[in-house]
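Read the figures in this text as sums done on the coordinates, not as results from a lab. Quantities reported herein were computed from a predicted structural model and do not represent experimental measurements. Cβ atoms are built from the backbone, for glycine too; each structure is taken alone.
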Structure P
Amino acid sequence: MSDKKFRSSLFGGFNRDDVVKYIEKASEKTAEYRADSVKYHELVLANQKLQDKFSVLQNEFSELSAEADRLRDELSEREAEVEGLRARLEPAEASAAEFAATRERLAAMEVDAAKRAAEIEREAREKADAVADKCARGLEKLKAEYVSASEDAESTAAHLLSEAERISRRLTTLSAMLADSADAFSELDISK
């Protein structure tokens with residue numbers, strides 16, 4: 001109706017129905033504009049709240065993105081560390097397996113050496129016992145020979161002593177006889 005002009009009335013002025021209709025329509029439009037304005041302000045407030053919330057979420061997203069990037073970098077570092085540890089683990093496992101095999105060989109050698117040592121010790125004991133027996137028999141034989149030689153020496157010494165006493169008696173007798181003979185010779189007068 002804003003494009004239309006009011007119809008004029010017979011007695012001067014405008015047609016009252018047209019003006020009333022215009023005012024009613026204008027009131028309706030104003031009410032619609034006010035309702036739209038309220039809705040618009042509500043939507044602006046809601047939009048502002050959503051934008052604020054979006055800003056907060058965007059900041060959180062940025063922080064979380066930064067945290068995710070940091071965690072990805074850390075994960076990459078950890079994966080590199082794991083790869084490095086795996087690379088070090090393989091030779092260590094090989095060394096451990098070699099060590100275990102060497103330990104088993106050493107254990108077997110130790111058991112074998114212990115058996116040989118026990119056998120050598122047993123043989124040495126047997127030889128030592130045999131030598132000890134031989135020495136004991138030799139000592140017994142030497143002791144018997146010594147006792148026999150001692151007895152022979154005592155017997156010989158006793159015999160020699162008795163012979164020496166007998167010879168001493170004879171010598172005493174001979175000496176007495178010689179003295180008697182010398183006296184007898186000296187009494188002989190050869191001059192006559």
Structure Q
Amino acid sequence: MTKKILILSGSPVKKGNTATLVKWLMEGIRSRGAQVELVQTAFLKYKSTGCTSCRACQKLAKYECVIDDGARPVLVKMAGADVIVMATPLYFYGASSQLKLVMDRMFSLYKWDNQAGTMQTPLKGKTLVLIASAFEDIGLDVLEKTFSITADYSGMKFVSLLVPNAGESGDIKHKDSIHKQAVALGRRIA
């Protein structure tokens with residue numbers, strides 16, 4: 001069975017470090033014949049800047065957001081993917097706001113029964129991959145924690161490729177060892 005891999009790239013820079021990492025990851029994925037789709041979250045059209053906490057999604061039978069904008073089909077694709085890759089530069093010890101907009105809307109991919117103390121999600125059993133780079137060698141551990149906790153809470157496997165000292169935007173393309181790591185990760189998740 002061919003794996004479906006969805007990559008959410010949260011960088012607004014089209015030829016920066018995150019874009020390069022994603023390109024290399026896709027190289028490895030495609031070498032294994034997996035189905036891969038890339039979504040540039042910075043260029044989606046939004047009606048809301050994140051989850052509005054309306055909780056209307058909790059009343060639906062489906063796992064979907066009621067806000068009909070560019071994030072909505074991405075969330076549906078997340079539910080149907082085998083592997084979800086989130087790629088981001090490190091911005092103030094967190095994910096880019098462009099990726100965080102979609103992450104906040106993931107609320108619609110969970111159904112809670114507070115009376116019974118249960119939660120269900122179509123994300124259970126999938127793999128969540130974090131790819132992130134930072135200019136320096138500090139902060140990636142803080143960023144990774146958010147994603148690893150999300151994966152654990154959701155019943156997902158978690159894998160990460162963290163690149164400290166990546167340099168300024170675009171500098172990473174000169175780091176051959178990182179290229180090899182990204183391609184190898186792509187092969188592994190495919």
Please state which of the structures P, Q yields 5.8 when mean projected area of the Cα convex hull in nm², for residues 55-126 alone is computed from it. Q
Using distance in nm of label points 7 Å out along Cα→Cβ at positions 135 and 159, single out the structure from P, Q with the greatest value. P
A value of 99, 13, 6 was computed for Cα extents along the principal axes in Å, for residues 103-174 alone; which of P, Q is the source structure? P
The value -35000 for helix-only ellipticity at 222 nm (-39500 (n - 2.57) for each DSSP H run of 4 or more, over all residues; to 500), derived from one of P, Q, belongs to structure P
Comparing Cα Rg over 2.2 N^0.38 Å across structures P, Q, the largest value goes to P
Re distance in nm of label points 7 Å out along Cα→Cβ at positions 31 and 79: value 3.5 computed from one entry in P, Q; matching entry is structure Q
Here FRET efficiency 1/(1 + (r/R0)^6) of positions 71 and 119 (r between Cβ atoms, R0 = 25 Å, to 0.05) has been calculated and equals 0.00, so which of P, Q was it run on? P
One of P, Q was used to calculate P(r) over Cα pairs in 10 Å bins from 0, in percent, for residues 23-94 alone, yielding 17, 17, 15, 13, 11, 9, 7, 5, 3, 1; that structure is P
Identify the structure, out of P, Q, from whose coordinates mean count of other Cβ atoms within 10 Å over residues 39-46 was calculated to give 16.2. Q
Using the calculated result 17.0 for mean count of other Cβ atoms within 10 Å over residues 63-70, pick out the matching structure from P, Q. Q
Output 1.00 (FRET efficiency 1/(1 + (r/R0)^6) of positions 15 and 87 (r between Cβ atoms, R0 = 41 Å, to 0.05), calculated) maps, among P, Q, to structure Q
